[in-house]
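Novice: What follows is a set of structures to go through.
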Structure 1
Amino acid sequence: MSKKNLIILFGGRSVEHEISVRSAINVVKYIDLTYFNVSVIGISKKGSWFLLDHPKQNIETGNEISLSLSPINPRFEIKSSSASIAIQIVFPILHGTDGEDGSVQGLIKCINVILIGSNVLGSALSMDKIISKKLLEHAGIPVVPYMSFTKGEKISFAKVKKKLGIPFIVKAANLGSSVGISKVNTSEEFDDALAESFKYGHEILIESFVNCRELECGILGNEPLSSTLSGEIILLKNYDFYTYDAKYQDKSAIRVEIPAQIPTAVHQQIKALCEKAFLTVKCNDFARVDVFLTPENEIFINEINTIPGFTDDSMFPNLWENMGISPRKLISKIIEISEVRWKQEQQYITDLKSPNR
């Protein structure tokens with residue numbers, strides 16, 4: 001059986017660029033080279049694309065590439081000064097802006113090759129925290145009380161305090177990795193929090209601060225779905241919440257417990273809600289769903305990550321390893337799931353003159 005060309009896409013014009021690099025290094029390490037020829041493309045912080053030998057390589061030291069349609073076969077190729085590679089499968093390991101919001105997914109969809117992970121719609125809906133919350137609410141899925149605002153709109157501390165209580169959380173509406181998030185107790189902190197969140201986009205989300213445990217659940221498949229038992233993130237230091245530093249900088253800030261020490265019935269409730277959330281926002285193939293659990297075992301869906309972190313410390317691969325699926329098997333399974341979905345999508349009629357119509 002001939003090997004397929006698998007493109008790993010990472011980096012990007014995003015504040016989560018460095019996390020993407022770390023995730024890509026891990027994914028490449030676990031790809032089964034028996035079945036795939038792996039090419040690594042890094043996107044610089046300025047948006048230029050480079051063909052690299054490995055994701056550890058400085059992106060801008062690679063060979064800049066172009067995307068072209070082959071004159072011989074109706075297929076797209078990556079071309080650089082050193083290589084010409086036919087594109088068959090693309091695995092975006094991109095976090096945040098342009099990579100997780102449907103932008104690059106649209107490009108891959110247009111050239112009709114296998115996209116690993118959520119399509120344009122699922123990516124865009126999941127990345128927009130405001131729209132996704134509205135969809136989840138409409139589907140009867142519990143979310144933390146919230147308000148949303150756009151830049152230039154008058155935002156009253158008193159109004160927010162009256163509706164959500166204090167403290168509350170202010171965050172950018174289209175970012176992950178706890179970037180652009182602040183915990184607010186006073187009007188002075190409120191002004192600073194607004195300024196911080198609006199640095200990253202024109203919309204913000206303000207949520208009630210909930211006394212809760214933070215859990216995460218892994219999802220695989222389309223329909224039917226598979227999901228993991230939840231893991232818990234336990235803060236060990238005096239952080240106000242699960243910040244960027246606590247996630248990625250301070251190795252002693254947290255302890256991860258997999259599976260979370262919660263009743264079996266609660267585990268099952270979380271799995272069911274996470275799978276419902278995954279389908280509600282039109283996700284595909286795999287995702288990580290973040291959950292809040294109160295002392296009374298009340299469950300809130302926080303957000304859905306369509307390209308969860310794949311670093312050694314990331315919860316998503318570790319959740320599946322707890323279920324008996326190694327990182328190597330997990331990557332292979334994700335690719336297989338995506339290939340099956342793509343083949344199914346190819347059966348849909350796109351030509352009214354098609355003999356299958």
Structure 2
Amino acid sequence: MIFIRNYILHLLYKNFLKPILFLLDPEFIHDRMTISGRLLGSNAFTRFLTSIFFSYTHPALEQEILGIKFKNPIGLAAGFDKDAYLPGILPSVGFGFTEVGTITGKPCEGNPKPRLWRLKNSKSLVVYYGLKNDGCEEISKRLKNQKFSIPVITSIGKTNSKETMEEKKGIADYLKAYKAFLDIGQVFDINISCPNAFGGLPFSDPKKLDNLLSQIDKIPSKKPILLKMPPDLKDGELDEILKVVSKHKVSGFICSNLTKDRKKSERKITDKFIPDHGGLSGKLVEDLANEQIAKIYQKTKGKYVIIGLGGVFSAEDAYKKIKLGASLIQLITGMIFEGPQLISEINFGLVRLLKKDGFKNISRAIGTAFSS
């Protein structure tokens with residue numbers, strides 16, 4: 001029944017809804033979807049109704065990671081629910097966890113429009129939002145008294161402005177956002193890799209990252225911390241970051257953020273028009289993300305939790321990342337191109353793939369690409 005339901009929803013999205021949505025401005029559609037999700041998540045009846053169409057559970061997908069229970073390994077990545085309006089509806093859509101933000105110390109309007117483009121042939125997006133969000137004070141008030149039925153990761157970044165380009169001010173901005181969410185959500189994600197902000201990626205520099213993490217270490221908190229990684233790091237740069245991280249209270253990595261490197265992706269770009277600014281998501285970053293997942297898993301011998309994202313359009317895409325070392329998976333672009341039933345399709349497909357390989361639980365498959 002689940003397979004038939006998902007197949008019908010897939011056909012409806014592909015043949016009727018998607019052609020209409022893709023005629024309209026992508027940011028306009030994103031905003032409308034956020035409003036719709038907010039309304040659907042506002043009461044128990046619409047949440048239940050949504051779950052009938054999209055939810056799927058199976059014991060083989062359940063895990064406990066960092067002391068937190070996950071019903072399934074598929075989460076919504078940061079960048080979609082920028083202002084944290086959607087945690088209420090996402091469990092009904094089938095997600096096992098979500099990430100809100102990125103949230104900054106001050107409200108941020110982001111970069112000038114247009115700032116979102118679809119690459120229809122390449123199955124990717126060009127994203128140039130520039131950390132648009134309502135700021136840590138407003139968003140923390142919004143979430144403070146909410147109860148979440150799935151784990152919530154809070155993505156923290158520095159405000160996209162000239163004021164935060166100086167290192168001390170940038171760190172202060174991170175810390176302001178960090179402190180605002182000490183009692184909200186289950187996990188922190190420190191975003192050091194937004195490619196669309198003033199000053200580039202200053203905290204991917206090992207020395208500056210060390211200074212940032214040293215200040216975060218001073219703030220009492222039992223919440224796990226993950227680091228959102230840029231995908232374009234060279235081997236030596238990755239090694240330096242891993243060396244810094246080993247000295248601090250970091251539990252894992254999210255691999256990876258958007259890529260700005262057109263040269264590495266140009267063979268796969270089949271669209272005629274592509275803006276020369278903004279970061280690339282989806283299939284154009286998939287290989288870079290998979291390579292980074294594998295490197296971190298192998299270099300650290302599985303010590304850290306890894307969340308994999310980038311180009312997840314199917315159960316096979318997700319399973320590949322898991323076998324390379326990811327414990328959890330995130331997506332956005334795949335859902336936009338394939339439809340909201342994709343989450344259920346992936347979870348249903350993962351159970352099938354696990355059975356095929358003889359694994360009783362998803363945790364048994366993590367890193368098996370390197371098993372002898």
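The numbers here are math on the coordinates, done by the rules we state, and not lab data. Being a predicted model, the structure only gives us computed values, none of them experimental. Cβ atoms are built from the backbone, for glycine too; each structure is taken alone.
Novice: Mean count of other Cβ atoms within 10 Å over residues 167-174 was computed and gave 18.5; which structure, 1, 2, did it come from?
Specialist: Structure of origin is 2.
Novice: Work out which structure the value -1.43 belongs to, where log10 I(q)/I(0) by the Debye sum over Cα atoms at q = 0.32 Å⁻¹, for residues 143-190 alone was derived from one of 1, 2.
Specialist: Traced to structure 1.
Novice: Tell me which of 1, 2 gives 0.00 when you compute FRET efficiency 1/(1 + (r/R0)^6) of positions 111 and 263 (r between Cβ atoms, R0 = 25 Å, to 0.05).
Specialist: The correct label is 1.
Novice: I would also like to ask the following. Work out which structure the value -9000 belongs to, where helix-only ellipticity at 222 nm (-39500 (n - 2.57) for each DSSP H run of 4 or more, over all residues; to 500) was derived from one of 1, 2.
Specialist: Among 1, 2, the structure yielding -9000 for helix-only ellipticity at 222 nm (-39500 (n - 2.57) for each DSSP H run of 4 or more, over all residues; to 500) is 1.
Novice: Given 26.9 as the derived value for mean count of other Cβ atoms within 10 Å over residues 95-102, which of the supplied structures 1, 2 does it correspond to?
Specialist: Structure 2 accounts for this read-out.
Novice: Work out which structure the value 55, 50, 47 belongs to, where Cα extents along the principal axes in Å was derived from one of 1, 2.
Specialist: 2
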